[in-house]
Structure P
Amino acid sequence: MRQASITRNTTETQITLNLSLAGAGAFTGGSGVGFLDHMLTLFARHGRFDLELRCTGDTGVDFHHTVEDVGIVLGKAFSQALGEMRGIARYGSFLLPMDESLVLVALDISGRPWLGCELDIPAEKVGGFDTELVEEFFQGFVRGLPATLHLRRMAGSNSHHIIEAAFKGFGRAMAQAVAEDARFAGEIPSTKGLLL
């Protein structure tokens, strides 16, 4: 089906997310965190995923729980949409320039959660958004899927550009990884016979 619908409710966030892997690249709804929604719009567009998000979070405290939990739910949605992962390419990588910034994104839908985040974002905030939450989002995502993900800033001085390059590259790399590969049609792309 390559589609998923996930609902996750905690005392901190209430989230419903619908995902289609074969979409037009549309992001609708929102998280209540403007900068995160901007990044998710870029991710959906560059991955050609349709993503509908409804989230109520304790943003009166801060954005931490919302950002992390949206990452978790997005990862779970990809896991549900991919099922046993049969026939997928599994790996994806992209080197994305964004003005003066250059960010490498490489991932493996491995069944093993691990994040290497070396974005070294210079500013503590972009607008009202704490830039340390970028890593929290991706940490949630790799736990939710689970997957191995590396993000590395190769160049860049503008924090907004670095983060934007990361999310655009993430969309492109995910599109590669979830693509159906005719060489592995019907197969789980692992010599183990399963991904974990």
Structure Q
Amino acid sequence: MAMHIHSSFSEQQGSMDAQLCQAAQSLVDVLWWTDHDQRMTGLGYRDTVHFTSLDAEQPDPGQGKAWHWTPAHSGRLASYSGGIVASPCSPNDPVAGGALAVSAQSSKGSAGYGYYANSGPSDLNYRDNLTGQSQSIDVLLGPGWSNGYAELAITTSAHPSGQYALSYRLVPGNGPRGQLRSVHLTLAV
């Protein structure tokens, strides 16, 4: 019997699947999962990102330390750019003067460019319970956007075969360019 086992929810990349597999190999037939209470309640966690800086944005009071937004890309890109811009920014954000601008064009096949939120300095304060979570994001469609998508990817758990993630893809559609679109996503868990 193992009476104090943390899941990947509390302890980085370890997976419950791998722990169950190891327990079976070791003839352990009972595991007691125990996760940290601050993870379960989201104590001191971020609930808002204003995009005023890629590495030193001061979070709202009580929401930990700054996250570091790390560029990430995949595939072959003909061109790409990204970073913080002062304008245009969402009129829905109470902190004026910040937005993340991202642009990418593939040279062949599927490719992507974006930013990963590294919250290590803030004790990984986005590892939270998914139950009842919702995300709101404002997207301004650029005039040249005709193909591809913008993606909000949320890693949900680690497994021996890889990470599970939710992926929300925002496609340009046929609507007018240069207009702000607010998107609200609710996780039905």
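Throughout, read-outs are computed from the coordinates displayed, never taken from laboratory work. For clarity, every value in this text was computed on a predicted model and none was experimentally measured. Cβ atoms are built from the backbone, for glycine too; each structure is taken alone.
Remarks
- Identity of the structure behind 43, 29, 20 (criterion: Cα extents along the principal axes in Å, for residues 1-96 alone, calculated), options P, Q: P
- If relative contact order in percent (Cα under 8 Å, 6 or more apart) is computed and equals 27, the structure in P, Q: P
- Winner on distance in nm of label points 7 Å out along Cα→Cβ at positions 81 and 113 once structures P, Q are ranked, highest first: P
- Comparison of P, Q by distance in nm of label points 7 Å out along Cα→Cβ at positions 17 and 145 - largest value held by: Q
- Which of P, Q yields 25, 20, 14 [semi-axes √(5λ) of the Cα gyration tensor in Å, calculated]: P
- For -2000 (helix-only ellipticity at 222 nm (-39500 (n - 2.57) for each DSSP H run of 4 or more, over all residues; to 500), calculated) the corresponding structure among P, Q: Q
- Computed 2.2 for distance in nm of label points 7 Å out along Cα→Cβ at positions 57 and 73 - originating structure among P, Q: Q
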